[in-house]
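Scrolling down, you'll hit the structures one after another.
Read-outs throughout are calculated quantities, based only on the coordinates presented, and are distinct from any laboratory measurement. Since we're looking at a predicted model, the values are computed, not measured. Cβ atoms are built from the backbone, for glycine too; each structure is taken alone.
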Structure I
C-alpha cells in the first residue's frame, strides 16, 4: 500500500524532477494496478448514476449481480481500454519528441510517466462527476493538460551523449 501512496504523491507532484525520477524506480506492474484502481474510483459516480436510473425504472429491475457484470463490461472495461489506448498514444508521441530532442528515454518510461500524469485529471473528473455532467470540453482540457505536463517531464531528462569513434 505504501507504493500506491508513493505513486499518488509523486504523480501529483509531476512535472518536478524528483517526482519523475522517483516514479521511474517504481515497477510497471504497480503503475498499471494504480491506474486500474484510479479507474475504479473514477467509475463510482457512473455506477451510482446507473443504480439511481435502474431504481427509477421499476420495469427494468435487474438483479444486483447481473447489473454489476453489465456495468463492468459496458462501462469500466470501455473506460479502461480508452484510457490505456490514450496513454499508449501519448507515450508514442513522447517517444518521437524525445528522439527529436535527443533525450535519454525509453517507451516504457514514457508510458509510466503518461500513466501517472493522468492522476490529476481523473481525480478532477471523479469529483466533478458527482455534481455535474462532464462533457467533451473537460476531455479536451484534460488531454491538453496531460500533453503539456508530459512534454515538461520529457525535458527534465538529460540529452544523450554522442560517443565519438576512437582513431
Structure II
C-alpha cells in the first residue's frame, strides 16, 4: 500500500513538474517578441540594433552572474580547460539571434519574426533529434513531420509572404 502511494506521489510530482515546465516555456515564449520589440526600441533611441543587442547581453550577463553567485556554485577553473571549443558556440548563436531579432522585428513585425523563428527552430530540432546531435537520437516519424508541416503552414499564414509588407 505504501509503495502505491509513493508511485502515485512520484507520478503526480512528475506531472506537476511537466505542467510547470510547459507553463514556464509558454511564458518565456510570450516574452521573446517583447524582448525583440524592447531591443529594437532601445536601438532606435541609442546607437542602433547591434548596440541594443550588446546592452541586452550586458544586462542579461549581470542578471545571470548574480543568479549564479546566489546559488553558491562550485567553481573549478581547471574544468574550463576540458570543455570542447564548440561548447562555447551557444553564446555566438544567442548573440546572432538577439541582434537579428532586434534588427528584423521593425521590418517583419513581432508575430512574423517569432513565427519564422519557431518554424526554423522546429525544422532544426527535428533534424538534430533525428541524428542525435549532442543527445539521444529521436528518429523522425510521420506525426512529427505532420506537426512540422502544420507549424510551417501556420508561419506562412501569419507572415503572408504573398502580400506586400505593411498590409
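Of note:
- Structure responsible for 1, 7, 9, 13, 16, 16, 15, 11, 6, 3, 2, 1, 0, 0, with P(r) over Cα pairs in 5 Å bins from 0, in percent calculated and labels I, II on offer: II
- Origin of the derived value 0.20 (FRET efficiency 1/(1 + (r/R0)^6) of positions 36 and 132 (r between Cβ atoms, R0 = 25 Å, to 0.05); candidates I, II): II
- Structure responsible for -24500, with helix-only ellipticity at 222 nm (-39500 (n - 2.57) for each DSSP H run of 4 or more, over all residues; to 500) calculated and labels I, II on offer: I
- Here relative contact order in percent (Cα under 8 Å, 6 or more apart) was derived from just one of the structures I, II, and that gives 22; the source is II.
- Between structures I, II, the greatest calculated value of FRET efficiency 1/(1 + (r/R0)^6) of positions 44 and 124 (r between Cβ atoms, R0 = 35 Å, to 0.05) is seen in I.
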